[in-house]
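In structure tokens below, several structures.
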Structure 1
Amino acid sequence: MEPQIREEADVREDEILDELTHDPALCGLIVAPNAHPECGKYTWNWIEQTKTPTVIIERDLPLLGSRYVDSVRTNHPYGVRKAAVRFLQHGHTRVGAAFTDTPTSELIQDGWKQIVTESDAIECPFTITGIQPYNTRDVNQIVDTILDSGVTAMLVHSDYLAIAIAQTLERRGKRVPDDISMISVNGFATPSSRPLTVLRSSDKDLAEAAINLLINRIQNPDSTTRHIYVDPTLTDRGSVIDKQ
């Protein structure tokens, strides 16, 4: 029998959640709804109707939802500020940006836009957005823009794109961080063959915040809805150095 590959939009998370609630031992749920609009709408509809205590993690609640539930998110705007300060500490004032299209990219972009528009400390000659996950076809064009613009540093979301840009720069005779400093937003802080300074929330901190919210909701079902933001940590792995 040929294996069946289901498209993301065909996955019904609401059916999975419904099945989970049939377990009499279940006390509550921590959920990160699918970012795909067709799949996600069923999940959000289920969350609005369920009586099971639920906490949302790393997702923004629907703009016009009929019910608010507790949530935990990474405070990406504050994280981007940490990245900007690190660039400035090393003398980088002309910084480019490239962002993958992910469930968290809008918050990251908004944080960066605020810094660029409300402060004259950093000049950003270009911001490239809407890059599809794991699509590296446009990396050469991004690198062309980097080299033509004269930026000395790059803020990139996320890891795969940052690594692809670094590799392409190297093929063009430029290296990170010798020629271009770089910070990866929402990157992994684990060692690799191409270490990058990263901004990333602690999975442990996010999990603890979500569990504590869920316990409070179970014990106090009528308490006020809470939304917690966890600041990401800037892990310095040497990809930002003094401006040459």
Structure 2
Amino acid sequence: MSNSCDFKWTGWRPFKLVNRVKECVGIYSFYFEPADDCPTPLYRAGQVIALRAPGHDAKSFVLSGAPNENFVRLTIRCYNYDNSSVSDMTHFLVRVLDLGQEIEMSAPTGDFVLDHTKETPVVFVCEGVGLVPALGFASEISTDMPLRPLHILYSARNSDYFPHREEIKKIIDLLPKGGLGVFFREPRGDDKIGQMYDVLGDIDVAKIRSVCMDPRADYYLAGGRKFIADIKEGLLAVKVPASRIHTMIMSQEN
């Protein structure tokens, strides 16, 4: 490894695609290794990187899971890539980029991150691919502050649309003060309540408050604009301070 390499950098670095995994309907994980013999980046859960390639618009994506010395993982929703522009980065990742080929990556950035000066509860409310930063938060808490309370409430259509199910459950099971509540809006016939999911219907503030009434809790919201707006409005209505509500809007391809 070159002495000039660093975990942080300015500009762009080359990475090569080493694996592509379909996690569930419309959601894929992409694994990248450095192509310049420099280390994989250190980052905080909730941070993002950007990818770019010649002829394709640069786009930012949330980093998936904990930092790994061997690879960088991105988990991306790809529902509409067949109808997207050929210059779209999601189209490029799914349809064009082959294993072993290179792409350029920016350094991690972003402030949708845990406050490590606190030991108070974290309530993470998310939908769809918003589970990706929640997975990172769970990994970071399990490594750095395993006694910190963490409650994740996750909304999906059904088990066909639930990425990283076993991974997130395994991490939560290791946390003495961890909990995962899964909400399905349209469960499959074989989605058994109490096994595949916990609640039928949408997440609302009453259900959020039922898992954590601690006034010191911080709330992290990740999902579509309407989902975040509705949950945030409800939290403010029950006097949760705005300073304790943190949001990440997930675009169609995040």
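Rule-based calculations on the coordinates, nothing more; no lab input. Treat the numbers as computed from the prediction; the structure is a model and nothing was measured. Cβ atoms are built from the backbone, for glycine too; each structure is taken alone.
Computed values, structure above
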quantity	calculated
Comparison of 1, 2 by percent of Cα pairs over 19 Å apart, for residues 62-197 alone - largest value held by	2
Which entry (1, 2) yields the derived value 20, 13, 10 for semi-axes √(5λ) of the Cα gyration tensor in Å, for residues 70-109 alone	2
Parent structure of the calculated result 1, 6, 13, 17, 18, 16, 12, 9, 5, 2, 0, 0, given that P(r) over Cα pairs in 5 Å bins from 0, in percent is the read-out and 1, 2 the choices	2
Among 1, 2, structure where helix-only ellipticity at 222 nm (-39500 (n - 2.57) for each DSSP H run of 4 or more, over all residues; to 500) as derived comes to -5000	2
Structure from which 4.3 was derived, distance in nm of label points 7 Å out along Cα→Cβ at positions 14 and 166, options 1, 2	1
With relative contact order in percent (Cα under 8 Å, 6 or more apart) derived as 19, matching label from 1, 2	2
